[in-house]
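Got some structures for you, see below.
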Structure I
Amino acid sequence: MSKKVVIKFGGSSVKDANAFLRCYSIICKNPDTKLVILSATYNTTNDLENLYQRIINNQDFSEVKEKLIKRHRHILNELNLSPDISNSIIDKLENYILECKTSAQYLPQMMDKFYSIGELWSSRIFYELLKSKDSSVELLYSPDLIKTDSLFTMSNVDLEASRSNAKELKERMNEKLIFIAQGFIGSDNHDDITTLGREGSDYSATILANILELDEVQIWTDVEGIANCDPSVVEGATFFKNLSYDQAELMATHGAKVLFSRTLSPIKDLKIPLVVRSTLNPDGKGTLVSDTPYTESDFLALTFQKRGSSYIIYLLGQNLENFSDQIYSLNPIDFTDNKVTFMNEEKLHLEAQKVFDICLTLDKSSQPQGSRSLNSEPL
């Protein structure tokens, strides 16, 4: 029996018509695909947030709204699909605009309604694209499946309720059919739309892998996998072939951007493997996250998170005491509690590169013959 795979495409992977076609090609080359999860097209979530903020602040929002509509109609046109496909979603957006004009204050519940428009748009486009290619495909509505609490904009999933909702769909997983659904969104017990936190579409994929008992999760993005530092910030960052669930989760919770921090929780106890791959290099192997840990060095990764106007850098790994001593000697870094704090963004690239280079040098010089186990505990 072939395995059942859920594939998630991130926003950068569906940013334009060519990107959608790359995703279609990936699906064609992956006959085990049962479910596809779509993020909103690139920057759409930010634009929807901006749109809502402008409305409640009584600012002109027409330009932002028209930009959103134009972007998606352009993609449809480039894919030789009817622009009218957008009409029902535009109508929904217009209704939300009218609804939120009655209140001049920020309401997380209303924000989630606006957020949902992005994933509804992208999933509809991909569904129509596959249909136009004579694929056997069905469009799902994720809030019918994923049930959450009412903590709007950062809701917590109720796996048991979600599993109950997905019972009928689970029985259909052997059908020769590809299901399309939205990332990021769910619904509470009142059927109000909720969201799982910004960048939460990865989480949607693993939730659905859990409740549908799928065999593998594939996260497709615009980078080759999970790296030991953000390659857009540090030269020389390298991509892992494999990481354990705990190692990848540690990196995600300390700022690594490739995975949402809660992504792995629904699948690690079930030992469902997750692979991070690039739509720009679909033949690459990417990074496999499973029970098998990375053991080639003590130094695991350098990650960073923004705190107000500052950035905090974390050194992740084991036996890093000597690393801390060396990094503390760098100026103008304030190194306390195993965190490197920078006062502004301008210093981030320069100082992160210095810290990263020191880590590589020290790690290489301290390696014994053979490999060691890496416990990946937070510092």
Structure II
Amino acid sequence: MRLLAMAPVTVPRVHPAMLAASLTLGCTGQAGTYEGDTHAVVVDPGGASEADAVERWPAPSATEAWQSLVAQAQADYAAAACSYGKYLADYAAGNDFLNLSILAWADGPTIRLDPQGLPQVLQDGVLYYNPVTLSQYALTMHGRWTRGDVAARTSFFVAADMLLTMEDADGAFRYPFPFAYYLSGETFPPGWVSSMAQGHALSVFSRAYLESADPTYATAGERALAFLRLPVAQGGTLDTLASLDPSLARRPILEEYVATPSSYTLNGYMFTLLGLYDWSQMAPGVAPSASTANAMFRANIDTLVPLLPYYDLGGFTAYDLGYLTWGAAPHIGVSYHAWHIALLHALHAVTGRVELRDWESRWSSYVAQ
């Protein structure tokens, strides 16, 4: 399902069906309008044996075979006038989320606005509320409100309240439509879950509580976080890096798309981390799990940092790591490169991790701002 407008790129590229849980925005700023060898790292064993403490990370290696894909992606990025600069923000909980206030929302090929102005997505001829799309709309309206658009406050709370109705009793935001996953070829039946939906909900509910002091939003966020802690084996989205190498099974990661083997989609992972950060900044008396969110956030930042080199194709970034875990060719989503940069910028702002800043600098050097 094509929710994100992408500039054309030679195959292999991000398949349209991948986009159901992902961004509804792209290079135009209009929502929904376009389409090896190993090395060992010794970690703190935490009571494990010395052998268990050795992590064997595959050596990242961009190959010459990828360079035609990289060159085409760079050309398509420029042709589509993609820009990461407009989404760069020194992130803080409760602020204009990555400057989403600049987005325009209107009827388009894959999005229809309902009578309240809320976006629905068109899937196989049927309109559905998509938790990620709805959250991004809510964050747009919140951002506009923080920048002085008083009328946007009402739209923000209308969207936040609709999101409340989409949360199941266990805290999951389940997708109401089937979804064909490009790597496995399987079709997820209605009810599939995504860490990105959970993380975006935390970003919305934290802002809704901060602006209203309504405990309904705090309770909903607590449930959403509880589900985010649920392992894949129990129906959740909490995974490990074992698909990259079995020795990395102690490294947590949160999956935008749950599949076996894992694919480790980068943008969804980083958006989820921002949701965790937002919830970690809630007052403990309001959100008792804020400390849990903080621990999850820190542990996953420690996963993200050594994982970043694998997304570097030597001039552009990969959408996921299916080329490693599935043996597929690298998948490139042209507009996602800009989001990878903007998300690294935001995460560096709240962590101070110099590695995030360094990868942001490297990836931004591949394209024009």
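Here, each number is a calculation from the coordinates, and none is a lab measurement. The model shown is predicted, which means the values in this text are computed figures rather than measured ones. Cβ atoms are built from the backbone, for glycine too; each structure is taken alone.
Please state which of the structures I, II yields 20.2 when mean count of other Cβ atoms within 10 Å over residues 94-101 is computed from it.
Of the structures listed, the value fits II.
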> Comparing structures I, II by distance in nm of label points 7 Å out along Cα→Cβ at positions 182 and 198, which one has the largest value?
Replying inline: II
> Where does the value -0.69 come from, among I, II, when log10 I(q)/I(0) by the Debye sum over Cα atoms at q = 0.10 Å⁻¹ is the thing being computed?
Replying inline: I
> Suppose you compute Cα extents along the principal axes in Å, for residues 166-317 alone for every structure in I, II: which one lands on 45, 33, 29?
Replying inline: II
